[in-house]
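**Student:** Each in structure tokens, the structures are laid out below.
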Structure P
């Protein structure tokens with residue numbers, strides 16, 4: 001009933017939220033008489049804060065329309081390379097002739113985005129930076145509440161198979177980059193391909209800030225998964241999608257619960273951020289206010305995850321540690337990273353990562369024991385938190401150039 005109550009609450013509050021938005025505009029629009037009254041800016045700031053605290057946040061757009069390539073600005077258009085029930089493979093195609101594109105000889109990159117609450121647009125900065133030197137494809141996961149029950153369930157092993165299908169679609173020249181959660185299913189996918197001697201093995205795999213072995217430097221996220229019994233997750237956080245969505249009846253881990261968990265990890269920081277936003281609006285600091293809007297437009301946009309996938313991830317990855325323990329079996333086949341021999345490996349961690357602690361991603365180095373040392377690389381990004389690994393100045397200036405050099409060295 002929690003999901004239904006959440007929807008009822010949204011419906012009840014919607015008139016208030018719309019009123020707050022309209023009132024904010026009345027006190028800021030220069031053609032409105034109210035905008036010229038005393039304290040108009042303070043009143044407008046309060047209304048906009050109320051509006052943003054209560055509004056629904058839809059999936060943002062990537063909004064990447066052009067990138068600099070070799071000193072020239074090249075247009076970008078999104079194309080759907082492959083469409084599956086729970087994911088689309090999106091290609092960021094450069095608008096240039098086939099001859100000019102071929103002459104660029106840019107490596108193909110499959111960027112595997114997390115399915116852990118936020119939309120793939122969270123990697124917008126990652127995509128924009130990679131596009132300068134690579135031909136980029138990204139996994140765009142579908143909100144489970146939008147997937148009809150007739151499409152069937154989505155398990156953790158389905159994620160693994162999706163990754164394999166995308167690698168096959170892009171060919172053996174592809175370089176795979178996984179950010180956070182997908183490092184585990186990506187390593188499983190490539191391990192199974194190696195065991196089966198698949199001829200379309202990727203050239204490289206770059207793993208960034210992921211829970212390959214959550215037993216190393218456990219964080220609050222890891223502790224939550226181990227302190228609660230599996231039955232708690234089954235009974236407390238799984239709900240059915242209500243009737244106003246295409247996925248009515250599907251069992252999911254709702255995005256609004258995930259978002260509440262995100263905020264609960266650091267409530268004081270978020271409270272201070274919203275207070276600062278109000279003060280910036282009062283003072284007319286539009287640039288700082290816009291930065292707040294951009295961040296929370298992304299941060300507050302969440303999706304529902306299929307229940308079976310979420311629960312299996314909790315048990316397999318965070319409670320029973322099947323991958324590092326060597327006990328993960330998918331459809332009767334053991335996941336053996338040691339079978340990978342000719343795929344170069346680059347692991348990246350943030351020194352200050354409080355989601356996947358230092359050492360968790362590096363564990364892939366030992367698990368992939370058959371990869372020659374000359375094809376392995378590890379980097380700890382100094383003064384870098386979890387999100388800083390794939391977004392922001394340190395990503396653009398320090399990490400992305402290293403990935404570009406790594407891919408080029410093994411291209």
Structure Q
């Protein structure tokens with residue numbers, strides 16, 4: 001019912017949103033006489049702020065069309081390498097670069113609210129030295145109910161299928177939430193003696209053992225009974241979408257949760273945006289638009305996967321306790337022997353606490369010491385380990401060096 005009410009509210013406010021957009025165009029365009037009327041800049045700034053706060057943000061594009069290799073520009077061609085009901089495996093082909101020249105990398109993006117484009121900067125930095133593939137998770141409201149459910153075990157199966165599809169000479173990088181299903185997938189492949197195992201796995205800021213250095217995210221998961229999540233956060237997709245009647249954790253509720261973690265910061269950011277518009281600070285205003293175009297674009301998560309993750313990762317701690325089963329098969333990280341392991345954590349990470357990712361080393365006892373490494377990044381938060389200057393100048397080169405050392 002809540003999802004339907006949300007859609008009704010959006011429909012009711014849509015005319016006002018369109019009016020605000022028309023006002024911005026009319027009052028701020030240099031060829032419009034209204035833009036020169038005293039005081040109109042305040043009206044235009046207020047109208048744009050209202051427009052951006054009330055609009056619906058669609059999935060952004062990666063927009064990666066070019067990289068630089070050896071000092072020369074190289075065109076990037078984005079294509080779908082493998083298409084599944086709940087995920088597309090995207091390939092960023094470097095046109096003119098011979099396949100096999102550089103290591104093949106599977107970048108597993110989180111299925112946790114935002115689209116895979118949140119890792120745009122991650123992909124951009126990897127492209128010059130790697131052949132990059134990424135998991136592009138589908139908005140669950142766009143998946144027809146006939147495609148069936150999607151749970152934690154299905155996620156693990158998808159990862160295994162993608163690894164086998166890319167072949168033996170590949171490396172897997174997981175960011176945040178997928179560190180757990182990726183470790184489970186590689187563990188099962190090792191137990192089965194699968195010849196197509198990754199050469200290395202890089203795990204960044206993920207809850208391998210959520211008992212260590214618990215954050216507000218962990219406190220929420222532990223502070224509520226499992227039934228609370230199912231009762232308060234799970235709703236059925238309304239009739240207007242292909243996934244009608246599918247049970248999901250709606251994107252708009254996830255977005256409210258993101259904002260609630262630090263509401264003051266977002267209020268200040270929008271107030272600053274309003275003042276930047278008044279001052280004619282186009283660069284700062286453009287930076288605000290760019291950030292929130294990405295931040296406000298959210299997807300619905302399949303209810304089964306979300307609830308599985310809450311229970312198995314954040315409440316029962318199945319993986320570090322050695323009690324995780326996938327399709328009735330025990331997950332044994334100690335069976336991994338040939339895949340190298342690099343874990344990365346940010347000192348200021350307030351989503352995955354310090355030690356949660358490093359716990360993978362405690363579990364993967366079969367990996368020789370010479371094939372392990374851990375990097376604790378000083379003065380960096382959660383998003384800083386895969387985006388921004390420190391990611392580009394420090395962390396990404398370190399990952400590239402590790403991958404090549406174990407290729």
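No value in this document is a laboratory result; all are computed from the given coordinates. This is a predicted model, so every value here is computed, not measured. Cβ atoms are built from the backbone, for glycine too; each structure is taken alone.
**Student:** Any idea which of P, Q comes out highest on FRET efficiency 1/(1 + (r/R0)^6) of positions 7 and 367 (r between Cβ atoms, R0 = 41 Å, to 0.05)?
**Tutor:** P
**Student:** Figure out for me which of the structures P, Q the number 1.7 belongs to, where distance in nm of label points 7 Å out along Cα→Cβ at positions 167 and 183 was derived from the coordinates.
**Tutor:** P
**Student:** Continuing with the same structure: Give the label, chosen from P, Q, of the structure having the highest value of distance in nm of label points 7 Å out along Cα→Cβ at positions 23 and 383.
**Tutor:** Evaluating distance in nm of label points 7 Å out along Cα→Cβ at positions 23 and 383 on every structure, the highest lands on P.
**Student:** Right, something else. Work out distance in nm of label points 7 Å out along Cα→Cβ at positions 135 and 359 for each of structures P, Q, then name the structure with the largest result.
**Tutor:** Comparing P, Q by distance in nm of label points 7 Å out along Cα→Cβ at positions 135 and 359, the maximum is at P.
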